Structure P
Amino acid sequence: MGVRISPAITLDDDEIVERFTRASGPGGQNVNKVSTAVELRFNAMASPNLTERVKTRLARLAGRRMTSEGVIVLRAEDTRSQARNREAALARLVELIREAAAPPPKPRIATKPTKASQRRRLDAKARRGANKALRGRIDPKD
């Protein structure tokens, strides 16, 4: 069936590898017996379903979660349930790929303030300065 990221991107089930280990943290005796933590691996660079632009943005966004071979490794051990940890890891992967597939933001074009706005700003500064000058001490000789 696969994992649907967007209308254009769907990952095959065989591209995602899950491995279960024992989770750290609270859980009582359950933590010593049950492998609830999930380590999700996705080879982004070898995926035929991702474009080169998405792969390069994904590498930048994933940071240290991506190995030198191009495999994204996500670990989820937030809950005591193996199923919920699987869902959490998969949701993180989907969100990461969606962010990488989103169109990049438009570059900002620097603009200069108009002469009139510069004049208004300086006039307002002069008015504020004059107002504050009136707040000074009063000379007793006057």
Structure Q
Amino acid sequence: MKFEFSAGGIVYKKSKDKIFILVAQHSGHHGWVFPKGVIGDHKKKESKEETAIREVKEETGINGKIIKALQPVTYWYNFQGQKIKKTVYYFLMEHGSGDTKEHDWEMQNVEWIPLEKVEERLTYKSDRQVWQNARKLI
């Protein structure tokens, strides 16, 4: 068994009287998710917050500003025959700048969708779980 720790963000923006949430479709498994990545895989002693900001930028092209830490989610998955327990530290973020066309290869699609459509778009239970927490704060 292996333990993995990631960080990511739920980014929102306000446009007129509507709120939009940033979601991305993964290039590998094609599921709709919130951007996240492994803590410290690019820089030793990278903080959860640094990882979350970096991953959001890499995977979506968007610069987010952390507003609040959300309750972490934990789940199990199998990779190459190995059972992995993953904990993801998510942060609620406000849109700062950037363009979704500037996302990296890990995501095949990146979209801003209306707040009320988020839960039906998300593929995984863990993303829907953290979304319930984030939605109360927006």
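Read-outs throughout are calculated quantities, based only on the coordinates presented, and are distinct from any laboratory measurement. A quick note: this is a predicted structure, and the numbers were derived from the prediction, not measured. Cβ atoms are built from the backbone, for glycine too; each structure is taken alone.
Brief remarks follow.
- Structure responsible for 90, 44, 27, with Cα extents along the principal axes in Å calculated and labels P, Q on offer: P
- Read-out helix-only ellipticity at 222 nm (-39500 (n - 2.57) for each DSSP H run of 4 or more, over all residues; to 500), computed value -12000, structure in P, Q: P
- At a computed 3.8 (distance in nm of label points 7 Å out along Cα→Cβ at positions 20 and 60), which of P, Q: P
- Which of P, Q leads on relative contact order in percent (Cα under 8 Å, 6 or more apart), largest value: Q
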